[in-house]
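Participant: Input: structures, listed below.
Every number here is computed from the coordinates shown, using simple stated rules; none is lab data. Being a predicted model, the structure only gives us computed values, none of them experimental. Cβ atoms are built from the backbone, for glycine too; each structure is taken alone.
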Structure P
Amino acid sequence: MQRIEKGDPACAIGAFFEVAAIVGVRLFNADDATLATAISANNAILALLPKSVRPSSTQVNDDF
């Protein structure tokens, strides 16, 4: 779970699908209305969390 949270590229795609199914995230067969409702619900939950838990909004420098 910690590897998935950190975005470890060595983590198997099946683990991502398993976690998505456990937490109730529909990856397939979701229409626009369902996705919009889920996004607004997630944003409402994120607003309640302390700022230190939110992902940082720093820009990634990907000029190689």
Structure Q
Amino acid sequence: MIELLFVACLSTAPDQCQERSLLFTDITPMTCMMGAQPELAKWTTTHPAFTVRGWKCRAVKPGEKEA
């Protein structure tokens, strides 16, 4: 499983940030790196009050990430 981990900050209060993530089961870390920006653009379209400040892809071992 691959996790796209990113920091989302409120557009109106840029100092109020949260870690968020998107999980993928059918991609490699390199595919995540190459496809992260379009996925984050989709996310910001559905969450217009937030801006993405930073992101990274990482492998998640089974049972490491809570549902």
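Participant: From P, Q, which structure was log10 I(q)/I(0) by the Debye sum over Cα atoms at q = 0.16, 0.28 Å⁻¹ = -0.81, -1.15 calculated on?
Facilitator: On the way: P: -0.81, -1.15; Q: -0.54, -1.21.
The read-out comes from structure P.
Participant: Same structure again: To test your reading of the models, identify which of P, Q gives 2.8 for distance in nm of label points 7 Å out along Cα→Cβ at positions 16 and 48 when calculated. The partial results should precede the final answer.
Facilitator: Values: P: 2.8; Q: 1.8.
It was calculated from structure P.
Participant: A value of -15500 was derived for helix-only ellipticity at 222 nm (-39500 (n - 2.57) for each DSSP H run of 4 or more, over all residues; to 500); which structure in P, Q was it taken from?
Facilitator: Details: P: -15500; Q: -9000.
So the calculation was done on P.
Participant: I have 9.4 for mean count of other Cβ atoms within 10 Å over residues 8-15, calculated from one of the structures P, Q. Which structure is it?
Facilitator: On the way: P: 9.4; Q: 12.1.
Attributed to the structure labelled P.
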